[in-house]
Structure 1
Amino acid sequence: MATIQLYYWPTITGRGEFIRLALEDAKYPYKDEARTKEGLDEMLSVINPTAESPFDIPPLSPPFVFIDDLPPLAHVAKILFVLGPRLGLAGNNSETERALINQLQLSVSDIVSEVHDSHHPIATSLYYEDQKVEAARRTHYLVNERLPKYLSYFERILAKKTANVLVGDTVTYVDLSIFHLLCGLKYAYPKAMARIEAYIPRLLELKRSVAERPNIKAYLASERRLAFNENDLFRHYSELDL
């Protein structure tokens with residue numbers, strides 16, 4: 001079993017955590033390369049647009065992974081689509097279940113992008129402090145319209161299921177991603193989530209059950225699990241907790 005090399009920013013959970021949780025749950029060997037100085041330098045060289053790349057299609061930005069003999073793979077949903085069967089987190093591994101899991105993971109990616117844009121609504125090249133007025137306006141619509149829309153969608157799917165998982169009868173990588181999404185939203189917008197949580201009991205139960213999975217529980221208690229912070233994807237600013 002070859003060790004998977006994961007490259008992501010070393011001081012935040014961010015998008016890399018969706019991949020990390022799947023690897024941790026499966027207890028699959030991986031190395032968080034960019035948490036070393038050499039690995040971070042390597043990551044920066046791979047995504048440097050002015051550097052000569054050994055890859056025909058280099059990743060645009062992290063997270064990206066090296067899996068077996070494949071070229072570097074980027075984008076959370078694509079990485080998990082490839083990793084899922086290897087990790088036993090792709091349901092029954094049928095084409096139908098793999099496609100549905102991927103479809104829901106892409107919806108997670110959509111909401112994650114909207115969360116990011118709540119604190120960087122104008123440009124990622126600007127600091128949050130340079131766009132606070134616009135961020136407050138954007139976040140108003142995020143917490144009052146967009147989060148309820150997305151989370152109620154996942155809740156409706158669970159309402160149709162016997163097993164409290166999104167696809168099939170067993171936990172898949174998208175269930176793990178929902179766990180991280182809910183953790184991040186609770187950190188960033190505790191007031192808004194206190195309102196929304198009254199309408200998503202099944203999602204909250206899914207979150208609790210994922211947290212109790214033995215390998216996830218051990219990971220959450222370890223030093224490998226980073227705390228959320230204000231350089232992260234999920235950020236708490238009191239003025240945006242509407």
Structure 2
Amino acid sequence: MTRNHVFGALIAALMAVVATAPALAEQAASTEVKQLESALSTMMKGRKPDSISETPIPGLFQVTYGVDVFYMTADARYLVDGAVIDLADRHNFTEAAKAQGRKAAMDQLPTEEMLVYPAKDEKYRITVFTDIDCPYCQMMHREVEALNDQGVTVQYLMYPRAGINSGSYRKAVSVWCSEDRNEALTRSKAGEPVTEQLCDNPVRKHMQLGEAVGVSGTPAIVLDNGQLIPGYRPAKELVPVLKQQAERQAAAR
């Protein structure tokens with residue numbers, strides 16, 4: 001009944017019901033949420049949604065499973081698979097919910113399980129799903145120094161598109177197992193050989209997280225607020241986006 005997407009087991013429960021209606025309406029809405037939750041639990045064989053919340057459209061509720069977002073009526077009869085956008089202020093409720101789910105998932109991975117290229121004077125932080133053999137990932141890696149110079153810390157997660165046990169996967173594991181991971185990644189992305197090694201590593205976890213948050217290609221850039229930017233962006237284009245996002249967050253506080 002939902003789109004074919006891997007739901008993230010890493011994502012914590014997420015609830016954002018806005019309480020603005022009168023008391024009787026609140027009670028009715030609460031009853032409808034419970035009714036819909038019960039129906040979905042039955043449909044999904046016991047799996048409850050991460051959140052159910054009211055939308056500005058009367059009778060329509062937003063349902064989230066990880067970063068998968070859809071809309072249903074309280075009786076679970078009608079399902080709407082698409083974006084809900086307020087044309088007055090251009091707010092995309094669907095993308096906002098996806099970003100919240102994505103952030104919740106990303107926040108559960110400690111930085112110790114990432115390859116981090118820190119900025120000396122950090123202003124922004126991005127997390128990038130990368131494939132060592134992806135040409136656009138290699139292009140983006142050549143921008144890391146410029147990003148660092150402009151206050152952007154780059155956190156890498158491995159996402160070998162060819163899958164587990166592929167050549168790209170083995171390279172990712174070997175990089176992680178190297179004494180100097182950052183240097184090994186830089187050399188590997190420049191086409192230089194890296195000694196094949198095995199050790200405990202988080203590469204599979206990186207891949208599972210990528211699938212859970214909706215990564216479909218590399219590079220995939222995730223901002224601090226959970227926004228996903230697919231594809232390569234040069235530093236001169238990416239930094240203004242980060243600045244704009246930070247300004248919006250500051251204004252919303």
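Where a number appears in this text, it was derived from the coordinates with a stated rule and is not lab data. The structure presented is a predicted model; accordingly, all values stated were derived computationally and were not measured. Cβ atoms are built from the backbone, for glycine too; each structure is taken alone.
Comparing relative contact order in percent (Cα under 8 Å, 6 or more apart) across structures 1, 2, the highest figure is found for 1.
When FRET efficiency 1/(1 + (r/R0)^6) of positions 126 and 158 (r between Cβ atoms, R0 = 35 Å, to 0.05) is calculated for each of the structures 1, 2, the largest result comes from 2. Calculating percent of Cα pairs over 24 Å apart for structures 1, 2 picks out 2 as the one with the greatest value.
A value of -11500 for helix-only ellipticity at 222 nm (-39500 (n - 2.57) for each DSSP H run of 4 or more, over all residues; to 500), calculated from one of 1, 2, originates in structure 2.
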